[in-house]
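Dropping the structures in below, format is structure tokens.
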Structure I
Amino acid sequence: MKSIVILISGRGSNMRALVEANPPECKIAVISNRPAAEGLAYARARGLATAVVDHRDYPARANFDAALSAAIETHRPDLVLLAGFMRILGEDFVRRYQGRLVNIHPSLLPAFPGMHTHAAALAAGVKIHGCTVHFVTPDLDSGPILIQAAVPVLPGDTEESLAARVLVQEHVIYPRAMRWLVERRIRLTDAGQVLLDGEQSCDTSMIAPAGQ
């Protein structure tokens with residue numbers, strides 16, 4: 001049985017999408033850095049193991065990373081999936097889980113890394129926006145890409161309307177990437193290339209209909 005640990009900080013909508021798409025051969029645990037994270041209640045209601053490692057208890061990032069890693073290791077994870085986890089992880093933590101540590105980012109990387117991606121996309125006047133599932137590396141939002149989904153930017157879009165359209169696609173591609181990883185269809189080469197079934201094809205963008 002595969003062990004998956006999902007890290008959240010808030011409502012956990014991507015965590016829910018992952019849990020609801022969970023292959024039966026997987027066991028999922030959920031860890032948050034915020035005791036009041038809404039997603040914890042959902043995870044507990046589903047009978048999942050949960051834990052809290054409150055970042056406010058650890059002024060030094062290295063100490064928080066160590067405590068988080070200790071909580072993760074109780075589940076002996078095959079995958080660690082960041083799903084709205086709003087903490088920057090240190091290099092030692094990332095390297096410990098490299099190749100098993102995955103994130104979803106609300107932009108078409110390498111465009112608009114970091115925060116406030118929807119506002120940045122609107123300010124830039126782009127016509128296509130989207131989301132990216134990628135391996136996590138020490139460089140922020142720059143790891144090898146597994147899959148992307150694109151949505152059109154529509155006239156009159158606000159940050160909220162664009163974010164909602166992107167979120168729909170996040171809930172499609174993150175479970176897809178998880179399944180690929182669980183089924184060992186993904187291989188990360190020494191050169192940092194992501195291969196799906198031996199081919200360099202898993203970073204292909206999907207463009208959602210304008211109404212989505």
Structure II
Amino acid sequence: MPLDQKTIFDAVKQAKEKSKKRKFNQTVELVVNLRDIDMKSAGGKLQELIELPHSPPEKANRICVIGSGELALKARKANADRIIERSELEGLAGKKRDLRKLSNDYDFFIAEAPLMPLVGKILGPVLGPRGKMPVAVPPSADIGALIVKHRKTIVLRMRSQPILSCCVGVEGMKEEELTENIQAVLRVLEGKLKKGIKNVRNMYIKTAMGAPVKIKA
């Protein structure tokens with residue numbers, strides 16, 4: 001399968017051209033069908049965080065920071081979407097409705113390492129099954145840089161079938177930007193699959209409501 005820029009660029013352009021104009025900025029999705037994958041092995045449980053080179057502001061991830069003291073203060077200055085300090089975290093214990101809402105409202109969670117045992121106990125049952133367990137960081141972490149990074153990070157996850165699907169941007173982005181995002185995903189995927197890109201059966205690019213376009217080999 002190709003990783004070259006022109007082949008991917010042509011598929012992205014075609015997918016955008018074939019998509020009917022909508023009243024909203026549709027997401028652009030990459031779908032990768034795999035082969036020769038043992039779904040019961042570690043390779044069949046692939047889950048990777050990938051920082052994209054380009055991300056539209058209107059689709060930036062929402063970040064929740066769990067921390068206290070200086071880390072919480074820095075998170076506020078860095079415009080984290082929500083900061084949960086220890087007392088509030090303790091108050092969430094057993095509140096299933098609030099916990100479900102929290103897990104749905106935010107894309108990524110970053111937690112101060114000393115709080116992780118408490119985070120695991122209170123939030124683990126809700127965030128764990130959703131693949132949203134917090135990234136643990138030391139109190140001295142550069143939380144501002146981490147927030148910026150996670151704003152444009154996607155999760156590449158394989159569930160019960162050998163298929164990977166992820167959002168690589170929106171149709172309003174330039175073809176060059178979408179192409180670079182796709183290349184970033186494929187580079188990570190190539191490094192994680194046992195046979196590299198040979199484990200890829202085929203790949204498609206599509207807008208949310210548009211027809212898929214095959215990225216030709």
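Out of I, II, which one gives 18 for relative contact order in percent (Cα under 8 Å, 6 or more apart) as computed from the coordinates? That value comes from structure I.
For mean count of other Cβ atoms within 10 Å over residues 155-162, the highest value in the series I, II is held by structure II. Highest-scoring entry among I, II, by mean count of other Cβ atoms within 10 Å over residues 11-18, is I. For the set I, II, ranking by mean projected area of the Cα convex hull in nm² places II highest.
Since every read-out is calculated from the coordinates, none of them should be taken as a lab result. These numbers were taken from a predicted model, which means no experiment stands behind them. Cβ atoms are built from the backbone, for glycine too; each structure is taken alone.
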